[in-house]
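Listed below are the structures to be examined.
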Structure I
Amino acid sequence: MDQEQRRVGADAAGHMGSGRRPRLHTFASLKSIDFRLLWVGSIFDNLALWLQFITLSWLVWDLTESASLSGAAAGLRGLPTLFIGPWAGVLADRVDRRKLVIALQIFLAVVALFFASLVSTGSVQVWHVFAYASVSAVCFAFIMPARQSLIANTVPPESMGNAFALSAMTVTVNRLAGGLLGGLLITTVGIQWNFFVEAGAYVGTVLLLIPMKTPYQQASTARFSSVMTNFKDGFRYIWRDNRIILHLIVLGLILNVVFIPIPALLPAYTSKVLTADAGVGGYLLAAQGVGGITATVAIASLGFVIKKGKLGLICLVLGSISVIVLAQSHWLTLSIAMLIILGISQSTFIVSTQTLIQSMVPDTLRGRITSIYMLEFGLGPIAIVLIGILMDLTTVPIALTIVASVSLALSLVFFAAFKQVRRLD
């Protein structure tokens, strides 16, 4: 490692001498040109994802006025992870991760252009939406383990916390930008333009990844074993060699079953509770983005003020409480405030947990362990449908209150039971 890389790593670590003020190192990892290319590419990629997220939910809502179908269309992209996830991780450890992501992004751009043309003609039907969401979801399942692994492959180990915070920032910024832009395009030029912009964002990602290199990637050892052996090795590592990752995966259930579904259910909440349109729905989605940006900027600038494991547990409790209050709110200002808190909690939990996991696993297993950690992301669409059905059977406030109350109870139980997680740093 050369002197420049050592200096960047020292800045990103966030250490400070006795009696000295801490140095802000918000964008320290971006001094690596390879991570910078990946990071800017992630901005485009996440813009595309959030535009698709908000647009598909409103498109199905306009066609059906069903909360369950509207939420399912937006959340479907996580479902294939349940079936494809571990195999996608195996692939990410056997092939060139960068080339894999580039190929899939090109395919997504072509599919988005086709769907945009279909919507423009006015002939789109509900099954078209679900078909498009399904294709995107399969690609997403293969992209995510590779993309998450590429973060660790472009920065030194001591810069990993800063790099993951900055990467999470691309998600939260685009939750804000995607929400505002998506709502604006729907209410002004037409919903089809969201998909044209989505396609352009995928192309932008590809152009940035082509010159990127991965100086911290280790030579693959997975190719020397069978695919089935690779598959088993990932689960064996978590169950036998590093059980603490299993505890972190259990905690992620609350994130994926309660926190993640909220944006997909905002059309129903906006229409039924606040009696507002897609523009206000965009503001609500953007509010969660503001909270996420706040959290990721704070972590990137100052590091983790308390132990990462304990911080993640606190965020699960705080996020659950915010959803309970959101469920009771008929006041736009209060709803926005609760979504900001939810965004802070969600993003902080994600960054702290991902940093812990990526710091513990060897690079030769990184794709597989990442995919197993993300396996429960596939539960999100199922949770969206179930919560949507509960909303259809009862009311939006009652459904959210029930789900968030269970989440709060489980968060408190985990906080008390997972002593090892509380000590993780």
Structure II
Amino acid sequence: MASSRGEFSSRFGFIMAAAGSAVGLGNIWGFPTQAASNGGAAFLLVYLVLAFTLAYPALMAELVIGRHAHANAVRALRLISTGPKSRFVGGATGIIGFIVASLILSFYAIVAGWMIAFCLSSATALLGFDDASTWLSSFSLEGNLFFMLAFLALTVGIISRGVQDGIERWSSRLMPVLLVTLVLLVLYVLSLEGASEGLKVYLLPDFSRALEPSLIISALGSAFFSLSLGVGTMLIYGSYISDKENLPVLGGMVTLVDILIAVVSGFLIIPAMYVALHNGVEIFDSTGALISEDTLIFTVLPGLFSTMGMAGTIVSFSFFFLMSIAALTSSISMLEVPVAYTIEEHGVERKTSVMAIGLMIALASTVILFNFDTLFGLVVAISTRYAQPLLGFIFCVYAGWIWHRNRVLKELRKGSEDVENTLFWKIWPWYVRLVCPMIIMGIFIQSIFG
């Protein structure tokens, strides 16, 4: 079955694809500003611990279920179910998962379109086309529609090529470019005046805040959402992994790459904020708190770049190019979730499925744009604040409670015959059964009641 569906041809290809799915806009702008607002290095340390105590075990739940079934989330959860009720809940969870993934992509495409527009705005400024540059960064309805559609067209084009020729090939190209661009930007920003203040905020811990409930909950949320868990993207990618691969090792590598990029992004964003402050750009609101992430990306950093002359325009282009790549590698995995379902459950050809779903998501994005003030925040909240944690909770319940322990062990033995003697097997089964669901429900309750 796996061969007819396609599968990743190499370990590197899977790691780049899965890390690309995990590394999105939130890693690059969300994590650093969360860290800066929550005790700097204290938040960083708590985040690193929680990434391995929550995100990695939950990631493994999706990967193991996906690799076992070599199928989409609906079929996979039904396959490991033990009765009619669990099969019904599993099927419903899979369907809700691909709907949520589509909703996330519908607003994500809008934001990604802004990134492309700002990238092109910097390019046209370099070429001296000032009017075009101003229009590209103006957030006009026409521009928003055009670049949203352009971004979705890129995503559709990659997904229509399949697993190896589309997802794997382009992830293997884009992720190294993202890493190189990120490192070069970090090195440049750290050479500017004011960057040292940002480094102090990021690296000098305020340990008195390390046990604050608000900091822990923020770090939990960052760790969970940074790996794009809960909507079946990692389950789908897991279904394309060869039976010969060692899943605990692969999952650990993906987690490490994701954390590495989030942490390195902190060395870019937080020093850049304080460089902006040094150059006269305000980074605090009227209450003394750091400004929100969207204002940071589209107001503060462009304000910083404008104070740097020609060098600032080049840095601006590189930064928004980086953000565009991060958005694209994430959107690829989101679109694959509903596409895999329609191909496998309804026998639709891949290209037809990709085009049809891409058009429906484009329509949803268009409706959001025409009703932006009402719908954008609502769609974000429904999909990421409420649905994603609940779906992640169910995936952990299925891996820990529904699926028989001996069958889970049998699946893991395919890539590691002595896995039952490893530390992973001694901890993970009961951890994903008891600890992960409780932590995820804590995130969900906090997101509702604050």
Task: Structure with the greatest value (metric relative contact order in percent (Cα under 8 Å, 6 or more apart), set I, II) - done: II
- [ ] For structures I, II, calculate distance in nm of label points 7 Å out along Cα→Cβ at positions 57 and 401 and state which one comes out highest.
- [x] I
Task: Origin of the value 21.6, where Kirkwood radius over Cα pairs in Å was derived from one of I, II - done: I
TODO: Work out which structure the value -23500 belongs to, where helix-only ellipticity at 222 nm (-39500 (n - 2.57) for each DSSP H run of 4 or more, over all residues; to 500) was derived from one of I, II.
DONE: II
Open item on the list: When mean count of other Cβ atoms within 10 Å over residues 41-48 is computed for each of I, II, which one produces 21.2?
Closed with: II
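The numbers here are math on the coordinates, done by the rules we state, and not lab data. Since the model is a prediction, treat every value here as computed from it, not as a measurement. Cβ atoms are built from the backbone, for glycine too; each structure is taken alone.
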